[in-house]
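Below: a set of structures, written as structure tokens.
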Structure 1
Amino acid sequence: MSHQKKTVVLGVTGGIAAYKALDIVSRLKKYDIDVHVIMSNSSCEFVTPLSFQSLSQNIVISDMFAEPKSWEIQHISLAKKADLLLIAPATANIIGKVANGIADDMLSTTVMATKAPVVFAPAMNTNMYANKIVQDNISKLKGYGYDFIEPNSGRLACGDNGTGKLADTKLIADIVISKLHTCKDLVGKKVLVTAGPTIAPIDPVRYISNRSSGKMGYAIAEEARDRGADVTLISGPCDLEIPFGVKFLKVETNGDMLCSVLKIYDNMDIVVKCAAVADYKPKKYAKEKIKKTDKEFTLELEKDNDILYELGKKKKNQILVGFAAESENLLKNAEAKLNKKNLDMIVANDISCNDTGFKSDFNRVTILTRNDKFSLDKMTKKEVAHELFNLINKLKR
């Protein structure tokens, strides 16, 4: 996301999940987003306006007819100021009001007056949510271009089990951040990203792998998604949360990854091979667990598939980006890989640095194209992903 400060208007309506909206405010503030909260009268029965005021550091508006804090007409002022309007939790009441053009309080009038995207995150009793009137209102609003973050299933506050729980607050915040991304230059493009390590099994309990965490690849997939691309993420074994809004395939071995990549490679516009794929595998796989003995054990390895080389040979119109994790001769080795594997771009990072690379949330890379090189100082992996796609877009031209 660009560093230009964004404004989110958060509408909080009267449901038990109103307290969860405090966490949404907290998460958005961490991204330096200016959050203005409008509370319905009934939501004030669940959470105090002071709680939202303390977290948002802005005056909370609830009463449409209260004495204004300034000479602005507040619902018009906020409607114009908003880059996005989020209603969380959204009750059946506010969904019904907006769907039928009723504007009788500060929140509903602001929704009617804004030209910003409006996102509803419903939360209500499961029978209410399933009610045909509510579902018709949701369908009607979707038809008008309003977005919905679907509720979760589980045990509700009333004791019922079913769909109606407010979506996870992290997911809601992540979706808002994604929608606020200023670059939407990959709309209509298909992007394939590979991430994480692969494993080379030795026997049913042992394998060879590497220290890749997958963080860089996942950040690249998220950046492509936020720019509007249709993203497929093929990942080796990782402990990371699967990003929302991407097609996700989990693989284990080099062979699995090659097979999955080749199935969709021809249809892709941009391919970023960030995975740390095993170069070697045991020559023989032991079907039974290898028992410990007093003798030394020698493991014979053979070369495994060079996926990037194969993709370079088959490349037609795709932009193909590789990664080079090196511990010496960084640029020389990266340039050789760029040429040998017929890449358009390669991202070189020095794995000997203690403050970046594996497991870290930061990276320090040099990006090489056929004609140029760009050195990026230490930055978050999300920022590296942002810069990477800026350069990819220059190549596209």
Structure 2
Amino acid sequence: MAKKSVVLGVCGGIAAYKALDVVSRLVKQNIEVDVIMTNSATKFVTPLSFQSLSANEVVVDMFNEPKYWEIQHISLAKKADLMVIVPATANVIGKVANGIADDMLSTTIMATKAPVIFAPAMNTNMYENPIVQNNIEKLKSFGYDFIEPCSGRLACGDTGRGKLEDTEVITECILSRLNENKDLKGKKVLVTAGPTIAKLDPVRFITNRSTGKMGYAIAEEARDRGANVVLVSGPTSLKKPYGVNIINVNTNEEMLNVVLENFHDSDIVIKSAAVADYKPKNYSNKKIKKGEGDLNIVFERDSDILKTLGDNKSNQILVGFAAESNDLLENAKEKLKRKNLDYIVANDITSNDTGFATDDNKVTIIGEDKSIVSLEKMCKKSVARELFNIINNKKR
């Protein structure tokens, strides 16, 4: 498969140094990166820095003597699968919005038919200026995309919106856009992830070892394939995935309510969360004090979210997970039938290098048609990819 090509435009702002990290991250993902810098950008970071990371010549002056004959802004415009401007200043946004092409970067943006993404970074007052906002809205109406800036302390000392989005998020957005497989475009995918908690008192609660990594990987894969993704997440330390509608919950009841709100209009529902099956029968409004003897807690069954969905599904494809410590396939098959699922993903939680709190997983995917697909150990994003491949092949 041919390498994907990204043309990265760097404008003159203090955030220009952060574009180096974007180049580095993309190259590590086997993406070919060509960098175009404005003259003012070279005052902040040298072209040599970008050349060293990208292993490609950095273009600044469109009137330099070419090393071989080609019109560079045209050749780069044609080469790009995607063009990204990091950071995008008010100046370049204004130029493009008003059809001005007077340097290498603006002419290449004008000449390319590839998607273009702007990642703005500037002073808060400048970003909020109605002229800049009007230019941004104008470009959006023409089909240009924007990675909105964050709020925080800016280089000028002001605090507010205008800070360049985190480079990890920018890279995530780029990789998502480069994914050619958009077989979930127009579909709504509902995913649950992470643990839930069952409260004992205002201080203590019962939970489990789930980190949410598998569910987040599923949400990211669905997003990359063009889906509208709703991720219902229990408490985790994971970063919010870019371009995903994430709804945070804590308890079984909270997750049930949010899932039911989104279930009716979902096309695919994947329940990878490790939901608490039991909760304390009696919740103490006051902290339970330490006594001399043992503490006995009576638990009662909590809601079975997956079975509730199975009992009420219409045209949704419903996928469950079975984390088992023994009799993996037998238990998974029984759960598949009992909860009226289309697929169940079974994994052995006794393995030390897959499952909870790891980056890898080794699963068996069982279908209601008795099909069984056993996957070798792979990263959780790859597991998510294979799961959607199986679902989409079945749909056809």
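For which of 1, 2 does FRET efficiency 1/(1 + (r/R0)^6) of positions 200 and 328 (r between Cβ atoms, R0 = 35 Å, to 0.05), calculated from the coordinates, equal 0.90? Comparing all candidates, it corresponds to 1. Taking FRET efficiency 1/(1 + (r/R0)^6) of positions 144 and 384 (r between Cβ atoms, R0 = 25 Å, to 0.05) as the measure, the highest value among 1, 2 is held by 2. State the single structure among 1, 2 that was used to calculate mean count of other Cβ atoms within 10 Å over residues 208-215, giving 18.6. This figure was derived from 1. Structures compared: 1, 2; top value of distance in nm of label points 7 Å out along Cα→Cβ at positions 48 and 88, i.e. the largest, recorded for 2.
Each reported figure results from applying straightforward, stated rules to the coordinates on display, with no laboratory input. Every value quoted in this text rests on a predicted model; they were computed, and no experiment measured them. Cβ atoms are built from the backbone, for glycine too; each structure is taken alone.
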